[in-house]
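Every number in this text was worked out from the coordinates using simple rules, so none of it is lab data. Bear in mind that the values here come from a model prediction, so they are computed numbers and not experimental data. Cβ atoms are built from the backbone, for glycine too; each structure is taken alone.
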Structure P
Amino acid sequence: MPSPTYALFRKAILAEQQVTCVYERRYRELCPHVIGTNKNGEEAVLAWQFAGESSGPLPQWRCLKLANVSDASAREGRWHEGGSHRRTQDLRQQH
């Protein structure tokens with residue numbers, strides 16, 4: 001059975017809603033695009049991070065392990081999409 005965080009991200013994808021959350025101790029604002037499991041069978045989401053905190057430049061694609069996400073909340077807002085991503089359809093490969 002999917003986790004509550006998985007369900008929230010899945011619903012946000014279907015409704016094209018933004019998600020705010022904390023991941024690796026950083027506040028993130030993102031638009032999730034693809035959800036599934038990575039090669040280790042862990043729930044993961046591929047999202048376009050457009051604002052918030054980051055160790056690198058923004059905006060950019062992020063692959064987040066959902067077990068490491070906290071304080072997730074969906075909200076209305078402009079839907080952001082990044083450029084092409086070579087692994088958009090295959091979350092089994094981790095970044």
Structure Q
Amino acid sequence: MYAHAFVDNAKVMAKGQVTIPKDIRKVLGVTSGDRISFIVEGGTVRIVNSAVYAMQMLQSEMVGEAERAGLMSDDDVMALVKELRNEDENL
């Protein structure tokens with residue numbers, strides 16, 4: 001097992017509702033009103049904070065985009081930002 005892994009459990013109620021145990025909510029960083037995602041892989045289900053998961057997916061989609069756009073340094077990024085700001089001012 002994982003070094004920082006732990007097991008907790010909860011009861012499934014009649015309508016399929018489950019209360020996520022406090023320690024699990026803490027690990028996920030979720031509070032009342034937050035959304036979670038269920039990721040099913042084979043016979044395993046992972047529960048993740050939806051906001052964190054969305055950011056991870058965006059980051060994985062963006063890998064390599066800066067290089068494809070010719071942005072190889074911080075100076076390249078700053079030049080692009082200045083160019084875009086100038087375009088906005090000229091509208």
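Given a computed value of 1.7 for distance in nm of label points 7 Å out along Cα→Cβ at positions 18 and 50, which structure among P, Q does it belong to?
Computed on structure Q.
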Comparing structures P, Q by relative contact order in percent (Cα under 8 Å, 6 or more apart), which one has the largest value? P
Looking at structures P, Q, which one was helix-only ellipticity at 222 nm (-39500 (n - 2.57) for each DSSP H run of 4 or more, over all residues; to 500) calculated from, given that it came out as -4000? P
At a computed 11.9, 35 (Rg and Dmax of the Cα atoms in Å), which of P, Q: P
Can you tell which of P, Q yields 11.1 when mean count of other Cβ atoms within 10 Å over residues 26-33 is derived from it? Q
Who wins on mean count of other Cβ atoms within 10 Å over residues 10-17 among P, Q, i.e. which is largest? P
